[in-house]
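Undergrad: Down below are the structures I want you to see.
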Structure P
Amino acid sequence: MFLITGATGNVGTEVVSALADAGERVRALVHRPDAPLPDGVEPVVGDLSEPDSLTDAFQGVQGIFLMSGYSDSILARAREAGVRRVVLLSGGSAELEDLDNAISRYMTLTERAVRASGLSWTFLRPRAFMSNALAWRPQLQAGDTVRAQFPKVRAARVDPRDIGEVAARALTDERHDGRIYNLTGPESLLPAELVAVLAEVLGRNLRCVELSNDETRAELQQGTPPEYIDAFFNFYVDGTLDEATIHPDVSDVTGRPARTFRQWAETHAARFRSAG
């Protein structure tokens, strides 16, 4: 049995599907029992911010897929319940070990806690997600212009489906214990190049407007905590985080090429066309 935290999120959904498709027994940590899940997946209600709510979730579980940023008491409870392996969704900024950067800090500290937990572990350090392009949906539903933040920053964006498949293999095969996987797509693209791909896939004449740093900061201030805005500017303006380098780890683990942004866009085109 494998427990998947964040089971209805971008990546957790893909981990659940990959394990279920492989015929594994899967338990999904959810906030409500009627959360949509694949057939045969067992829901269990709990909250990572409340370790006392996870007692039932850990019973009979051999491995867990864990999100970064949560209390190390969760790891102690998992070990006490007999869990043997944890696959951690971390990020590239964990490598920086910059405790002054809000994002790097929580990923770094979570990795340290997992290393010290006594559990077997695998760290997944994906770069930017292809699914982040879904943040453009309101703009595309309102017109043909996309306002791109950090327009000069290239990123080898990764399909969350690829992350899910790597996570599933790491959970079920001890050969991945103690490994750190840097997960990227097969191409490093600018935001304008993403918009161009979406234009072709959606059959629309889209225009990319490149925002200045001041315009980007003003947009982010509408809903992003200040410490996270500072972290993003540290990564993408100061250039401390490399998301442009292409890594072979998806292919090495899965035995097939990482999916391209065009493949992702074609799979999710309906989500850009829908009004909801």
Structure Q
Amino acid sequence: MYKQIVFLSFLFMSCNPSKLNIVTSLPKKLKEVSAIEVTSASNILWMIEDSNTKNKLYGMNTRGDILKEIKLSDTKNKDWEDLTSDENGNIYVGDFGNNSGKRDSFFIYKITTPDQLISEVTPNIIEFEVPKKYTNKDFEAFFLWNSNFYLFSKEDKVTAIFKIKNQTGKQKATFIGELNLKGKKNPITSAAISDNKKTIALLNHDKIWILTDFNEGDFSNCYVKEIALNHKSQKEGICFKNNNTIYITDEKTVKNTGNLYEFEGL
């Protein structure tokens, strides 16, 4: 019997569109940015692209200039969906998109101190499986907390949450519960946790959820704030700039999209 996790409180919805500010346009060569991350080592903004694009990690500044292009040797971008990092400045690429619902195994690639790399690296590989009853689920969001990754399925109503050890080699994901977000059409496209581990941000195409007052691995009865962005686009990446501000990216799907945004005052 699993523990069902239900977020009980939807405290308020912010309707102030001025909070989502454009920082810069994303580089023209990056059409389908699916994640963004800032590590503890520098202010470089790290990004990846979506499925069947180059197996590269890109580093950008806030002017939209690409500073680094790092190829991940011996990997394929089957469906790279999210990024996270640890306190030592290492970055992790989540290759776990599953639109077809037919994947048997998923991968997380660890890149050690990317700030110090030049153009290519062979990453450490974490391969994992989810319990058989969940193999048809699609995933686009995760974050690292201490020695575990927390993975969120992409669904309209109830999201399944899994825990995976941050350990090279083959792992089995553990189902830890469900996240029931109020309303419909709530697929989570990216996730992030603040440096002080007090705030979790979950991204959707037109809203974010800010989670506080939780315990590690147990998100029941936490404080949830749903914030309407009043801005519809294919938003795929979220990370913390600092404990009170987040970065968001969207894909170049329509005019005036494909940007880096900043949202303050969480």
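Undergrad: Out of P, Q, which has the highest value for distance in nm of label points 7 Å out along Cα→Cβ at positions 21 and 45?
TA: P
Undergrad: Okay, next question. From P, Q, which structure was log10 I(q)/I(0) by the Debye sum over Cα atoms at q = 0.16, 0.20, 0.23 Å⁻¹, for residues 149-252 alone = -0.73, -1.13, -1.42 calculated on?
TA: Of the options listed, only Q reproduces it.
Undergrad: Hey, another quick one. To which of P, Q does the computed value 0 (helix-only ellipticity at 222 nm (-39500 (n - 2.57) for each DSSP H run of 4 or more, over all residues; to 500)) belong?
TA: Values: P: -10500; Q: 0.
Structure of origin is Q.
Undergrad: Say we calculate distance in nm of label points 7 Å out along Cα→Cβ at positions 85 and 101 for every structure; which of P, Q gives the highest result? List each step's numbers first, then the result.
TA: On the way: P: 3.0; Q: 3.7.
Between P, Q, the highest calculated value is found for Q.
Undergrad: Just checking, which of P, Q has the largest value of Kirkwood radius over Cα pairs in Å, for residues 77-228 alone?
TA: P
Undergrad: Rank structures P, Q by relative contact order in percent (Cα under 8 Å, 6 or more apart) and report only the one at the top, that is, the highest.
TA: Largest calculated value belongs to Q.
Undergrad: From which structure (P, Q) was Cα extents along the principal axes in Å calculated, if the value obtained is 46, 44, 34?
TA: Working: P: 54, 41, 35; Q: 46, 44, 34.
Corresponding structure: Q.
Undergrad: Here is a follow-up. Comparing distance in nm of label points 7 Å out along Cα→Cβ at positions 213 and 237 across structures P, Q, which is largest?
TA: Of structures P, Q, the maximum of distance in nm of label points 7 Å out along Cα→Cβ at positions 213 and 237 occurs in Q.
Undergrad: I've got another one for you. Determine which structure produced the value 5.1 for mean projected area of the Cα convex hull in nm², for residues 133-196 alone, calculated from the coordinates; the candidates are P, Q.
TA: Computed on structure Q.
Every read-out reported here was derived from the displayed coordinates using simple, explicitly stated rules and does not represent laboratory data. The structure presented is a predicted model; accordingly, all values stated were derived computationally and were not measured. Cβ atoms are built from the backbone, for glycine too; each structure is taken alone.
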